[in-house]
Structure 1
Amino acid sequence: MTPGPSSRSFWPAGIVVAFAIFIPVTAGLILLALANRHELTRPDYYEQELRHQRQMDSATRARELGPAASIAFNVTQQRITVVLPAEHARRAATGHVQLHRPSEAGLDRELPLTLDPGGVQTLDVPDLRPGLWKVRVAWTVDGRDYLLEQSLTNLAAAGAGATLR
């Protein structure tokens, strides 16, 4: 008995069609990948890494000062108090205090660091909007950089106070 026309196998045609689709799709994806250059590093990655390492070293030096370096927020008076070691004030520390609002960059502020002889600076901030703020104090003493960061949440509008993190 000879097989009839209805018992033909479609496997050979299916394999040819699969390769006919697979090859152009693969070539198209390769061309698309080559056309889009997405570098994982910055062109100045080495300088960026050095800058980041200097910040980490500055933060470590500030942590080593312990409670002699701190940031406090008084919600009832709407006042931020920065305390640094008195010896840093005597050695003419230079730097700045930065108030950063992560949710609204237009509210960011940078103020000069002006310590009294005891190493204290008080910042009146009556217009500090409720929400999360990051206070960053960066200063230099005798050629050594220090960096102190503190997050605070102003809840003054709700009358609930403030928290430091």
Structure 2
Amino acid sequence: MGVSGAGKTTIGAALAARLGWAFIDADDQHPSHNIAKMAAGQALDDADRRPWLERLNRLLWQYDARDAHVVLACSALKERYRRQLAEGVRRVEWVYLQGSFELLQERIASRRHRYMPASLLGSQLEALEPPQRAIVVDVSAAVADCVAAIVARLPDH
């Protein structure tokens, strides 16, 4: 979890590949009205996020019901969002991808995201409630180093 530009998709996919787990990018699960709103440079509010978080929770339930593991790349900026995502799921480990404003801004400026403009970074940082219990990773390190740091701190690995 983390703000835009933190590497959720890149690090999450690499982590899933290393562990042999499934991977879900929460960006792919947004309803079309959320995508249109963000593409227009408008931040999502809780009402916009609710059906998206419910959809993600259902996906996590499906993996949990099969005793399967999955890495979910999701902003999950607030504690209440994380609670909603994890509701009813037996085990969740949070990984907080953290980077300086300058690094995040540089990454966002150098990429082309399909709907997330760089202008929304500030609103994401304002909304961010860092998790109290998480594996915290400094994303200024190489992707392989970030993945190794996560794996080293995951229980049972």
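Values quoted throughout were computed directly from the atomic coordinates according to the rules given, and no laboratory measurement underlies them. Treat the numbers as computed from the prediction; the structure is a model and nothing was measured. Cβ atoms are built from the backbone, for glycine too; each structure is taken alone.
If you work out distance in nm of label points 7 Å out along Cα→Cβ at positions 93 and 125 for 1, 2, which one comes out largest?
That would be structure 2.
So if we calculate relative contact order in percent (Cα under 8 Å, 6 or more apart) for every structure here (1, 2), which label has the highest result?
When relative contact order in percent (Cα under 8 Å, 6 or more apart) is calculated for 1, 2, structure 2 comes out on top.
In terms of mean count of other Cβ atoms within 10 Å over residues 21-28, which of structures 1, 2 is highest?
Largest one: structure 2.
From which structure (1, 2) was helix-only ellipticity at 222 nm (-39500 (n - 2.57) for each DSSP H run of 4 or more, over all residues; to 500) calculated, if the value obtained is -14500?
Only structure 2 yields this read-out.
Taking distance in nm of label points 7 Å out along Cα→Cβ at positions 37 and 141 from the coordinates of each of 1, 2, which one would give 3.6?
2
Figure out for me which of the structures 1, 2 the number 2.4 belongs to, where distance in nm of label points 7 Å out along Cα→Cβ at positions 77 and 101 was derived from the coordinates.
Only one of 1, 2 returns 2.4 for distance in nm of label points 7 Å out along Cα→Cβ at positions 77 and 101, namely 1.
Match the computed value 41, 33, 26 of Cα extents along the principal axes in Å to one of the structures 1, 2, and report its label.
That value comes from structure 2.
Work out distance in nm of label points 7 Å out along Cα→Cβ at positions 29 and 133 for each of structures 1, 2, then name the structure with the largest result.
Looking at the calculated values, the largest one is 1.
Supply the structure label, taken from 1, 2, corresponding to distance in nm of label points 7 Å out along Cα→Cβ at positions 13 and 53 with the calculated value 2.7.
2
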